[in-house]
1. Figure out for me which of the structures 1, 2 the number 1.1 belongs to, where distance in nm of label points 7 Å out along Cα→Cβ at positions 153 and 185 was derived from the coordinates.
2. 3.5 is what came out when distance in nm of label points 7 Å out along Cα→Cβ at positions 65 and 249 was calculated for one structure; which of 1, 2 is it?
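Just so it is clear, none of the values below were taken in a lab; they were calculated from the coordinates. As the structure is a computational prediction, the values presented were derived from the model and not from experiment. Cβ atoms are built from the backbone, for glycine too; each structure is taken alone.
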Structure 1
Amino acid sequence: MNVKRTDVVVIGAGQAGLSSAYFLARYGLDPVVLDAADGPGGAWRHRSPSLTMDKIHSIFDLPGVRREPTADGRAPAALVVPAYYGDYERSVGLHVVRPVRVGAVTRGEDDRLVVASDAGEWAARAVVNATGTWTRPYWPFYPGGAGFLGRQLHYASYRGPTEFAGRRVAVVGGGASAMHVLSELGGVAAGTLWITRRPPVWRDDDFGEEARRDAVAMVEERVRQGLPPQSVVSVTGLGYTPVVLEALAKGTLHRLPMFSRIEPNGLAWADGRFEEADTIVWATGFRSALDHLAPLRLRTPGGGIQVDGTQAVAEPRLQLMGYGPSASTIGANRAGRTAALNVRRHLTATRASGQVAVTP
C-alpha cells in the first residue's frame, strides 16, 4: 500500500479538529483532516432531533468565522450545527477527507507517526487526535442489570420523549444529558426517577469567562498528572438553563441517590427502598475514543494519558484534542490554537536540528 507523507494529520472534524486545522493553516501548514462521518458536524449530527436550538446552553463559534444566530429556536441542533460546520469548512478552505476510519496510529520510520485507515496510510511528522467521545458511551455495571425485564438505553440512543409515553422511566446521571431527557419526559412518561451518584451542585451565576477558565484548569490538572479526565461539567455544576428550568417546572428534578441493585421490575436501594421502573436511560456520559492510539502505549499506571496542555508527554509528536479540558466546547478553540502552536514548534525544532524539512 502506498504510504502518503505529510507534515501533520488531524483525526476528527468536530469542533476540536476544525479548530486545530484552522490554526495549523494559519501557521502555514497544510493539515490532512480525516473524519469518520460521511458529513460535517461531529457529534452534533447524532443528537436527538428533540434537542432544539432553544434548549442548548450555547454553541461556541469556531475560530475565524462567527455563526449567524438561528432564527428558529425550534430547529434541531442536529441540523443547524452540522450546517454551520459544513459552511465553516468551505469558508476557511479546509478539505476534510471523509468518511475515513482510522484503525491505528503507530511509530514508523524517519521519526514519523503512521496513521493507518480504511482509506490508506499517512506518515506524518505530527498528529492531532480529535476523535472526541460520542462513539464511546459509558454504561456502568450494576448488579442485576442482565435480568431487567424492561428496556435499557444510553443517552446516545435517545431520540425524544414520544416512545416513552405511559412508561415509568429511571434517568441515571447528573449532567446536561439527564436534564435534557427529564425536561422532555415530564407529562409524557407515567413517572420519572432521577438518580445520581452525588448530590447535584446548582449554580445561579452567569458562568462567565473567568469561571469557564477555572473549570477548564481543574480538568487540565488531572490530565497533567496522568489521571483519567473528569468531564468539565463535573466541576462546573448545573446552571439554570432553559432545559433545567423546564424540568423544574415539570417536577422531574427530585433526585434520588444511586441504587444498589437492578431488579427485574425496578430498582432497589441498600436501605430497603424499591421503585418500579420499566425503562432505564443511562445519561452517564462518554469516554474518550482512543483505541486507535493503543499501539503507542501512552497509558500511565493511573489509567490516564499524561498530557501537558494538549501534548502527550510520552509522545511529543501527538496532540490530544477532545481529551480532558478540550472535550468541552468551553476549551476546544483555545486548545486548538495550543495544539497548532505545539505542532509548529515541534516541526521547527526538528528542522533546526537537521532531522527533517517541513513540507512547503
Structure 2
Amino acid sequence: MHAEVVVVGAGQAGLSAAYQLRREGADFVVLDADAAPGGAWQHRWASLRLDRANGIADLPGMPLAGDPAERASVAMARYFADYERTFDLPVRRPVAVRRVTRTHDGFALATTGGTWTARGLVNATGTWSRPFWPAYPGRETFRGRQLHAAQFTEAADFAGQHVLVVGGGISALQLLVEVAEVTRTTWVTRRPPVWRTEDFDADAGRAAVAMVEERVRAGLPPGSVVGVTGLPVTEEVRRARERGVLDRRPAFDRMTPTGVAWDDPAGELAVDVVLWATGFRAALDHLAPLHLRAPGGGIVVEGTRVVAEPRLHLVGYGPSASTIGANRAGRSAVRELLATLRG
C-alpha cells in the first residue's frame, strides 16, 4: 500500500493536516490507532464538560457546535467524526504504526494493518498514549492505589479516601478541585504554582510558544508552558482556595507502604490514593529507527520540519501542541512538505 503522504494520528493536528492535504489535492491516507474518531478527547474523564475543558479550538473549515455543559469526550468524538465525513478524509482505523524506516525515496511504515510506503510523513501522534510516571524511592512498596490522570474516570470513585494529587499543571488543578468536592485531598507540586490573574492575551501566547520553540530548536524535549501561561484563576478555583484545597506541599522525598514522606521535619503523610497528574511525553517510539534524537534527548525541529529529515514533519509537537497551534501547524507543514516532495 502506498500514498504520497501518510499522516499518523487523527487528533486535532492530524485532521488539520488532512484537511490541508485534501485542499491541495494530494494523494494521502491517515492512519489512526484508536478504534473510533475523537483523538485524545475521547479518553478524557467523564465529568469534564466542554465549558471546563482547556484549549478547545475549532478544526479548520468547520466550527464546533454543542452544548457547553455536554461531556467533552462525547461532544468532541462526535465533532471529529462529523469532520472526517464532511471532508471525506481517508482515515484507516484501528491502525497503529509500530516502526518507520527509510526507503530510497521515502519511508516504510510497519503497522498493525500491513506495510505502507510514503514519500512524505506527517506525524501527529500527540502524547496521550505516553503518560509520564515519575520515579520515587519506595513507589513499589505503596499499598494503596496509584493511577495516572489518563486513567481517571470520576471523583466519586474516591469518596471516603485521602487522595494525594501530584502535579502542577492545568489538568492537576482541574482534577484536584473536582476530587476535593467529594473527599479529602492533599496537593503536591515540585514548584510553587504560578497563578494567572489576567487574561491570557496574545503576548502571553507568543511568549509561551517562543519558550517551547527555543527548546526544540536546541534539540531538547518540549517543556511545560505552565510556567509562562500560569494557572487560570476561575470562580471554581477561588472557591477551592477559600476552602484550603490549594494549600500545596512541596514534592516528597520517598513513598512508604502507607503514603509519602519528606526528609525534613514535615515527616510522613498517610494517603489512600496517589493520583499522578504529571503530564505526558511525545509518542515517538515508532520513529526510533530513523535515529532523529539529538544529544539533548529531543528532535531538532524548525517550525514543524525535522531538520535531519525534511520529508518528515511533526505536528502537535513542541510549539504546535496546543489545538490552535496544531491547526496552524497542519496547514504550514503540508504546504512545506508538498513543496519539498514536488521539487
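1. On the way: 1: 1.1; 2: 1.9.
Among 1, 2, the structure yielding 1.1 for distance in nm of label points 7 Å out along Cα→Cβ at positions 153 and 185 is 1.
2. Traced to structure 1.
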